Structure 1
Amino acid sequence: MRDIFGNPFRPVTFSPSWRTSTVVALASQMYESRDFSAMPTLADALRDAGCQSADMLDHCRAPGPHVCGCWVVDLVLGKE
């Protein structure tokens, strides 16, 4: 459930400046292929883009399972 909804008690604000071409490409590739093994790489790309949200970065680095509908990937791709 947390992979899809995150922590409802600690909502994360996503900055559009974090949507670099690398971040979007990684998220798109994972979403389309349903292979979320690149989540730690997405964490690095988000950090490089200026993201300092421990909730987002820790979620990306967590072992998962990560699935389609992952709240971080959806935020990156602008899905509601």
Structure 2
Amino acid sequence: MNEQIPTDIAALSYEKARDELIAVVNQLETGGAPLEASLALWERGEALAAHCENWLNGVSQRLEAARARHLENTED
């Protein structure tokens, strides 16, 4: 995702962002919030999801690099 992630979200660890995303989803599913508040929650949830996805993509790339290094070392 190429969208700009707010600074406060970008500073969160994966676990904290995931936990906050779960809380946002729960609030949205419960309903009852005014439209403007629901829209703000939705936007924050999108940014949190993008941040989590970025974390997971980074971890995936690190794992692939580690596997490649391991294969190079075992071929010697």
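No lab work stands behind these numbers, since they all come straight from the coordinates. This one's a predicted model, so the numbers in the text were calculated from it and none came from an experiment. Cβ atoms are built from the backbone, for glycine too; each structure is taken alone.
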Checklist entry - Given that mean count of other Cβ atoms within 10 Å over residues 29-36, derived from a single structure, equals 8.1, which label among 1, 2 identifies that structure? => result 2
Next on the checklist: Matching task: -14500 is the computed value of helix-only ellipticity at 222 nm (-39500 (n - 2.57) for each DSSP H run of 4 or more, over all residues; to 500). Pick the structure from 1, 2.
Outcome noted: 1
Item to check | For 28, 26, 23 (Cα extents along the principal axes in Å, calculated) the corresponding structure among 1, 2 | outcome: 1
